[in-house]
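Visitor: Once you scroll down, you'll see the structures, which are given as structure tokens.
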Structure 1
């Protein structure tokens, strides 16, 4: 709120509400299949840091006495980080609930069961893109983004969530990568989203 005003705080609240809500979709069915989030979707400290670190850093940077131009860049990075994480959460939960055909996101793109780490589905991917667009549109309505910023954030979210799926498929659960938890992967994802958004917005 100190960095981006009431609108910035509203975006964090919207992320929390929508992200929590999609986790509950078909929760009993997902629990029966063993693919639901642990603890009924309740998040621990690691998840909070994995979802919010990039946004926090953008807010701190915005408070550091930067110029109005760079303030706009940090704001775009802030919005893109939450846009990306909400897209990822929605894609995962909708994919687990409604995905009919699920593929690994890395070659040879083999068919895998729903809920497999690093897997994607048309249903989940589509839902993720839609929710990132709606989130960015909400940011536009409350004055956190301009029209160009909306497109930048949706693009950054798509790039980052795609990379997150590929990273999860490539390293999570592999020998020697025990430290690469879901929270760490999420942290990398949101940082990438913020970085891509800032880089693109610098030139458009």
Structure 2
């Protein structure tokens, strides 16, 4: 299993030798430190804890500094895997190759409080025939009918906070691997804004 942590970078257009154009996202993936290896015997499951994003020691808690033998990192993530690299070794983008299919997980952009038209794709009411101030209103939420028993049913699509959710996009293709700059170029869009921590699994 291939895995690495990185940050979302810029988007660009990549042209292949056959003349196809791909909208692509650059993932800045510096080598990750293997901070810990979880085992079934000790922890009940198998996983690898990766650390990335070097920072200054004053920004990191002392237990985390001890965990990484004095090196300061701001991002720690666990990856469930049966492959167990040694603690203290590094994981880099050399494991990936152009043509690989990967899945990318990240926290999507936060959009704040949004109405039902933006959040759920409601069409809104008609713009004529006596309507007043209700073009983007949600309409009836069915609270007084027999189905819900005089309350708002769970899962009712209404206005609320939108975005800032963990999103996974599968079957994205690796277009380029650039070891000199520690960059992965992946076809398609990746969740989050520039600088968002992303997990790439192959």
Structure 3
């Protein structure tokens, strides 16, 4: 749910109205650039926030991720490339969104998820091997081993969903194709193969 009024015609009031109507987890999908927005997310009924690695330096990414989790929010760290994925892993993000849209060119390429999912899998394997070698207890394994990968942008067909699932995405974030699909219910049914 976009709550930014000026650029996206959203509202925090919409978040509260949706929270009252549904039990599903709600993501405040805004450009989080101030700690105050994290507190607002909690106050207005969000379950999760979006932290875009491309707009946050390392210190703010770490701080905002920590604040969100301490407040009981899930924090999805959105990445666009390998360097941003490494930054997300450095803060032990348990929820990583791969945005298939290049923010500089706005070109959409599902291969971005393919590529970053492969890198995440390599990181998991490497981390698991190092934990096993050091005889660490399973409870000490960090979130890299259980990170939920979310594919974002450019998801229009059931074939897209299947492709992304095959490469390791366990969730998708869809907006544009639902809004342009004619009927939201029918489009969701199509994407889920039902």
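Visitor: One of 1, 2, 3 was used to compute Rg/Rh (Cα atoms, Kirkwood Rh), for residues 67-122 alone, and the answer was 1.01. Which one was it? If you can, show how the numbers build up before the last one.
Guide: Working: 1: 1.23; 2: 1.15; 3: 1.01.
Label of the source structure: 3.
Visitor: Using the calculated result -1500 for helix-only ellipticity at 222 nm (-39500 (n - 2.57) for each DSSP H run of 4 or more, over all residues; to 500), pick out the matching structure from 1, 2, 3.
Guide: Attributed to the structure labelled 2.
Visitor: Out of 1, 2, 3, which structure matches 14 when relative contact order in percent (Cα under 8 Å, 6 or more apart) is calculated? Numbers along the way, then the final one.
Guide: Values: 1: 27; 2: 31; 3: 14.
Matching structure: 3.
Visitor: For percent of Cα pairs over 25 Å apart, find whichever of 1, 2, 3 sits highest and give me its label.
Guide: Details: 1: 34; 2: 54; 3: 39.
Looking at the calculated values, the largest one is 2.
Laboratory data are not the source of any read-out in this text; all were calculated from the coordinates shown. None of these values were measured; they are calculated from a predicted model.
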